[in-house]
Structure 1
Amino acid sequence: MSNLLLQNIIKHAYDTVPYYKQIFDKAGVNPETINSADDLKKLPVLTKDDIQEAPGKLISKNYLAYPNCEHLTVQRTSGSTGRIVKVYWANEDYTRSLFYLWNIRERKYGISPSSKFCSFHLSPVSTGDESGQQDIKILNSGRVLSLNKLELNESRLKAYYQHILEFEPQWLFVQPSICYLFASFIRENNLKTPPSIKYIELTGEYLFEHYRNEIQDAFKVPVINMYGSIETNGIAIECSHGHLHCLSKNVIVEIFKDGQPIKPEEEGEIYLTCLTNYAMPFIRYAIGDRGALFNSKTCPCGNKNPILKVFAGRVSDYVTVKGKSPINAFIFSRAVENVNSRHDYPIKQFQVIQQSYEHFTVWLVLKDKIHISTEDITQQFIKEMNFLGLCNLNWDVRFTNKILPSPATGKLQFFVNNTDI
């Protein structure tokens with residue numbers, strides 16, 4: 001089935017999208033020779049720079065004229081990589097791309113497209129009917145409660161909690177860092193968990209294990225990780241055994257390192273080919289994330305689709321230290337997880353800011369009740385960084401009450417590089 005979907009999107013892209021016609025011909029590739037995922041390596045990679053340099057050439061000619069142009073949805077990526085991409089979807093393709101995701105939600109968790117849900121956004125999720133204040137909007141004929149996720153202070157969380165109680169959503173669709181803040185607020189204030197919520201789907205950020213634990217403890221409902229993007233919609237969703245299974249009828253996932261294929265289970269850059277977006281095809285798209293593919297034969301859930309492991313940090317998130325090759329920022333999450341696992345998870349949130357090649361500011365948010373001093377946590381963190389290879393550097397470890405998502409992207413940045421690179 002996936003091979004047929006691939007053949008269809010490849011033919012369509014070559015016949016109707018100027019960009020793909022050009023790159024196929026330049027590479028000397030006949031589109032009829034692309035019949036499976038293994039054949040995709042014949043083609044060059046599509047980058048965000050390519051899209052920004054030739055945006056009009058990536059849209060199918062079939063959707064530029066009336067009446068098809070009347071049925072296009074335009075969305076923009078968050079810009080977490082520093083590049084904002086404008087994405088075009090035909091309405092029917094957008095719906096079709098979500099079919100396999102909705103099938104799992106409904107079959108496994110009783111959540112259907114008509115189920116009321118709550119989400120946190122920089123802007124509302126829809127342009128449908130709306131009411132209420134600027135920060136609190138009810139959309140899609142009363143089906144969606146959309147809350148502004150900027151400046152989530154105590155008073156705003158309290159107001160949001162009351163609105164959620166009154167709205168009675170059946171599920172939450174939210175980024176891990178936002179849901180974690182809300183879960184912590186509920187637990188720290190001894191509040192009753194909104195009884196209507198029976199399912200939580202986390203997306204948009206790397207899911208740290210201590211985030212999941214806090215959310216699970218607060219809500220006591222299934223907490224599922226979903227990896228997706230504006231460009232493709234659903235890419236992979238977690239099964240009950242904790243594995244992210246690829247949604248293979250919507251996307252083909254490849255893992256390459258330095259442009260070369262790698263063995264299963266090895267870490268590399270994620271390339272995506274969307275099988276459902278005909279208005280603006282994404283073929284071998286470098287989304288900017290890192291991951292590894294695993295065989296699904298051993299997963300007890302029975303899902304035969306490949307298992308995808310996504311790593312913290314973007315491909316572009318590198319620590320720059322003189323005398324060393326660039327190091328991926330995932331090293332910081334590893335250090336924090338190591339400290340947490342040995343001391344009953346005292347660190348709730350963290351952010352590392354590289355100020356120069358030798359100086360780092362580390363912000364830590366701790367639980368209210370911990371069995372280790374801040375001095376010991378500081379020393380443990382620095383010891384971990386030394387062990388992981390970042391030695392003889394200046395670590396300015398500070399403690400704060402809360403780390404909020406970036407106002408520009410709405411995502412929590414656990415690493416910020418302020419060096420002039």
Structure 2
Amino acid sequence: MYVGIGSRIETKDDAGTSHFLEHMVFKGSAKRPTAADISHVIESKGGVVNASTDKEVTVFWSRVPARHYLVALDVIADLIRAPMLRPTDVDSERNVIVEELRMYRDQPQDRVHTLVDELLYPRHPLGWEVAGREEVVLAMTADRLREFMQRGYAPSRTVVALAGPLNADEAIAAVDEALGALTPRDLVRSKPAPGAGKAHLKLLGKRAEQTNLCVGWRSVHTTHADKFSVDMMNAVLGEGMSSRLFLELRERRGLAYDVHSYDANYADAGHLVVYAGFAPQNGSEVLKAIMREVARLRDELVPDVEIERVRDFAKGRLELRLEDTRGVSGWLAGQELFLGRVRSVEEVCAIIDAITPADIQRVAREYLRPELAYVAAIGPRASLAAIAPSVDEGRPAVMAS
């Protein structure tokens with residue numbers, strides 16, 4: 001079940017509420033009043049039930065043997081329809097989430113992604129940690145969670161997807177019975193994505209054996225005509241062990257153990273980020289190597305043999321994803337929620353096959369220009385000082401850890 005609400009609709013005063021609510025619904029519902037009751041009914045069938053919160057969506061999912069799918073549907077529907085949201089449970093979960101926040105802050109390989117998001121989306125929820133702010137979590141109440149759920153969980157922005165050897169008519173009737181009586185609500189409008197930030201560098205000094213670096217660029221939204229070209233550009237640059245960044249920085253030069261790139265798309269914005277973790281003394285060299293590989297995308301056409309490999313990579317990953325019932329249900333729900341329709345695999349593969357080296361060069365030149373890069377790093381101060389001169393920033397500031 002995909003609910004089209006996430007941390008993006010939050011403000012500084014309630015940052016983390018959507019994530020807290022996702023935790024709390026598993027504490028008990030009308031039919032199953034304890035967390036143990038919920039997990040027991042699913043696990044007694046050999047299944048799994050879980051959830052996740054992102055910037056624009058909250059996902060509740062279960063995977064069970066097909067003959068038990070009605071049980072899984074009933075469990076998840078009851079979490080949405082009638083969560084208990086007891087004050088005593090809020091009190092106990094508050095500390096759990098605070099420790100989760102502190103865990104992320106203590107892991108530079110995770111925190112550096114939040115730092116680059118803050119640069120890409122300044123003073124905006126898209127740039128904040130999904131789990132929120134500690135002071136908000138510590139002040140959370142059951143009433144605030146209930147109000148947030150009543151305000152944000154709109155049936156018109158909820159998609160239920162089931163995948164497996166099911167009878168379609170029976171499944172549709174079951175979903176209607178489980179969720180058809182939900183009260184319609186007005187949609188919560190999220191704050192539009194901000195313009196590009198003026199600050200291009202964020203550094204966090206931390207005693208560590210390794211420096212963690214992200215270089216990011218703003219790119220395109222979910223339905224933009226360039227989305228698949230940017231996806232393919234990302235695959236060439238840093239997705240997988242045969243990507244350019246991996247081969248150059250790890251295999252040829254031994255500068256990093258983990259180096260990769262990824263792209264993300266939202267309703268009205270998107271970004272592409274390169275990540276690397278490396279020995280502190282190699283900071284300047286790593287950043288320059290990353291920027292050289294990005295420059296190659298702007299300056300040179302991707303060879304035909306490489307573009308063919310990347311096409312096969314993208315189509316193969318899609319095919320593998322759809323071999324799993326959870327992958328299929330996620331594919332269906334995500335597209336219906338964000339696109340308003342479901343593309344067929346054949347349609348997506350045709351789009352991938354139509355992307356040319358010239359398309360990749362064009363989007364690289366448009367979106368990955370050096371003056372549009374945002375750099376975030378966490379590591380020893382000496383390493384950060386070496387990175388700073390490589391970035392076109394008037395007065396970069398090193399933040400204290």
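Some points to look at:
- Identity of the structure behind -14000 (criterion: helix-only ellipticity at 222 nm (-39500 (n - 2.57) for each DSSP H run of 4 or more, over all residues; to 500), calculated), options 1, 2: 2
- Structure responsible for 0.05, with FRET efficiency 1/(1 + (r/R0)^6) of positions 89 and 201 (r between Cβ atoms, R0 = 25 Å, to 0.05) calculated and labels 1, 2 on offer: 2
- Structure with the greatest value (metric distance in nm of label points 7 Å out along Cα→Cβ at positions 105 and 385, set 1, 2): 1
- For 0.95 (FRET efficiency 1/(1 + (r/R0)^6) of positions 49 and 233 (r between Cβ atoms, R0 = 41 Å, to 0.05), calculated) the corresponding structure among 1, 2: 1
- Value 1.5, calculated as distance in nm of label points 7 Å out along Cα→Cβ at positions 217 and 249, assigned to which of 1, 2: 2
- Which entry (1, 2) yields the derived value 1.9 for distance in nm of label points 7 Å out along Cα→Cβ at positions 41 and 65: 2
- Ranked by relative contact order in percent (Cα under 8 Å, 6 or more apart), structures 1, 2 are topped by 2, which has the highest value.
- Per mean count of other Cβ atoms within 10 Å over residues 97-104, the highest-valued of structures 1, 2: 1
- The greatest value of distance in nm of label points 7 Å out along Cα→Cβ at positions 73 and 377 among structures 1, 2 is that of 2.
- For the structures shown (1, 2), FRET efficiency 1/(1 + (r/R0)^6) of positions 169 and 329 (r between Cβ atoms, R0 = 35 Å, to 0.05) is largest in 2.
The numbers here are math on the coordinates, done by the rules we state, and not lab data. Since the model is a prediction, treat every value here as computed from it, not as a measurement. Cβ atoms are built from the backbone, for glycine too; each structure is taken alone.
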